[in-house]
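Next up: the structures, one after another.
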Structure 1
Amino acid sequence: MANYHVSKHPDGGWQAKKEGVNRAAGIFDTQRKAEKAAKEFSANSGGGEVRIHGLDGKIRDSDMIKPVRDPYPPKDKVC
């Protein structure tokens with residue numbers, strides 16, 4: 001699981017940043033694009049939570065993201 005934060009980047013634009021990592025996973029023109037990318041990153045790494053920060057730096061919203069692949073998919077049974 002991977003949690004991501006969407007926040008204002010110090011050099012301009014918006015960043016999608018994995019929790020506990022110093023470097024941004026991506027820098028985007030708009031907050032909406034950064035949020036979409038953060039949700040994709042989280043889903044591809046097993047799901048997690050995406051926290052969206054406002055201009056003041058406070059968390060204004062968060063979303064739980066499901067994993068893209070189920071590690072234990074149901075097995076088909078033929079009757």
Structure 2
Amino acid sequence: MIAIIGLLIIFLAVFLTRKEKKETDYKQFFTMGVVFLIFGVGYEIINLILRGEAFEFNTLLLLGLIFTLAGLANKNKWGKE
């Protein structure tokens with residue numbers, strides 16, 4: 001509980017002291033989502049082999065799906081290389 005409150009205070013301090021608005025890089029969201037999906041699927045395969053459980057709630061899969069969809073939904077904002 002103390003760690004969660006500490007992280008919340010740090011997050012608020014960083015968020016409130018930021019002066020310049022940076023443009024969101026949705027291409028990085030997509031890349032991060034794909035990486036999370038790969039690691040999430042790998043975790044599921046290892047879980048299936050070692051424990052024999054077909055599916056367990058996997059945060060990496062969920063985050064990967066969310067970030068990938070957010071990146072793809074804003075593909076027109078990716079910018080030029």
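Which of 1, 2 yields -0.85, -1.19, -1.26 for log10 I(q)/I(0) by the Debye sum over Cα atoms at q = 0.21, 0.26, 0.27 Å⁻¹, as computed? That value comes from structure 1. Looking across 1, 2, the calculation of distance in nm of label points 7 Å out along Cα→Cβ at positions 13 and 37 that yields 3.7 traces back to 2. Source structure of the calculated read-out (mean count of other Cβ atoms within 10 Å over residues 5-12, 15.1) within 1, 2: 1. To test your reading of the models, identify which of 1, 2 gives 39 for relative contact order in percent (Cα under 8 Å, 6 or more apart) when calculated. Derived from the structure labelled 2. The value -5500 for helix-only ellipticity at 222 nm (-39500 (n - 2.57) for each DSSP H run of 4 or more, over all residues; to 500) was derived from one model only; which of 1, 2 is it? The read-out was computed on structure 1. Source structure of the calculated read-out (distance in nm of label points 7 Å out along Cα→Cβ at positions 21 and 45, 0.4) within 1, 2: 1.
Every number here is computed from the coordinates shown, using simple stated rules; none is lab data. Nothing here was measured: the structure is a model prediction, and the numbers come from that model. Cβ atoms are built from the backbone, for glycine too; each structure is taken alone.
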